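The next part holds the structures, each set out as structure tokens.
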Structure 1
């Protein structure tokens, strides 16, 4: 009697769910980068970012912009550099402006930096965003994509969904509580 071998169905995250996962991963890594940079410059721990938790959403959104739109320039470093420097400088300027208008606070100030625009962006950081984009698209994202895919292949679908929804709920709650905190200051 031949027995049919049952193949276990492996459900994967949708593209949108995977992008949400990358958003949180790179928002957390951005927070780590900011925290380490701040520690090196100031010599002590300082709370970085807008949220209570260890996320800097601007880095999560930036990663999604690179993954979704600018990744196609991976083999064209000069174009990637220029587009990233311009796009992320505009993005950083707008984020700074919106945060100031909504919460009457500043999360960064480049007033003392050479060639800055209203203290919101500076040529140094525009240049840095271009370099970071080249490193991210060429090395960091492929590395993390491989590791994330390997990890996700070992986690049952229901657990992946539970964790993804859980992190989203915590993020929304953190965002609401952070907005309330800064609106009441």
Structure 2
């Protein structure tokens, strides 16, 4: 079992079925300096060495600078301790109070079970309340209907299409640009 007692403090958000374990830049650095490859792969839910090597390279290149940071969460199912996916803010423009949200499940079999819907609400609340974001952006492939429906369910508004905005497997793809403002989120949020 991985010892995290000397690790930087991280936030854990809890839902009915999930634990959302925060990954900050400090925690990311800590685990890559102090844990074994196997411990990191297990904790972060990497099933393949190739995914781990990409993450390790990101750590070497440094994921933040004075203006851009991130806050991500590992999605772990409470009943099994299995890592299901990730969700969070991978491009956080600290001085502009805006961030891009991203999310994904690690395996196809985890999709369609409502996990992402369950995780998105507390992560949005965290973004607006803790990170003090004014704007959250989502760039979604126009053919990714489940992701578009999820964003729209939480009040994201489509702003337009960014042509050849994203490169995947050496192919440039368009991104539909969605955003959610804090004022819009507040009008939809139930009283606390």
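Values in this text are rule-based calculations from the coordinates and carry no lab data. Not measured: the values here are computed from a predicted model. Cβ atoms are built from the backbone, for glycine too; each structure is taken alone.
FRET efficiency 1/(1 + (r/R0)^6) of positions 84 and 132 (r between Cβ atoms, R0 = 25 Å, to 0.05) computed as 0.35: which structure among 1, 2? The structure behind it is 2.
To which of 1, 2 does the computed value 13.2 (mean count of other Cβ atoms within 10 Å over residues 52-59) belong? Derived from the structure labelled 2.
When Rg/Rh (Cα atoms, Kirkwood Rh), for residues 68-147 alone is calculated for each of 1, 2, the greatest value falls to 1. When helix-only ellipticity at 222 nm (-39500 (n - 2.57) for each DSSP H run of 4 or more, over all residues; to 500) is computed across structures 1, 2, the figure -9500 traces back to 2. The value 81, 44, 30 for Cα extents along the principal axes in Å was derived from one model only; which of 1, 2 is it? It was calculated from structure 1. With Rg/Rh (Cα atoms, Kirkwood Rh), for residues 36-99 alone computed per structure, which member of 1, 2 shows the largest figure? Comparing 1, 2 by Rg/Rh (Cα atoms, Kirkwood Rh), for residues 36-99 alone, the maximum is at 1. If relative contact order in percent (Cα under 8 Å, 6 or more apart) is computed to be 20, which of 1, 2 is the source? For relative contact order in percent (Cα under 8 Å, 6 or more apart), the value 20 is produced by structure 1.
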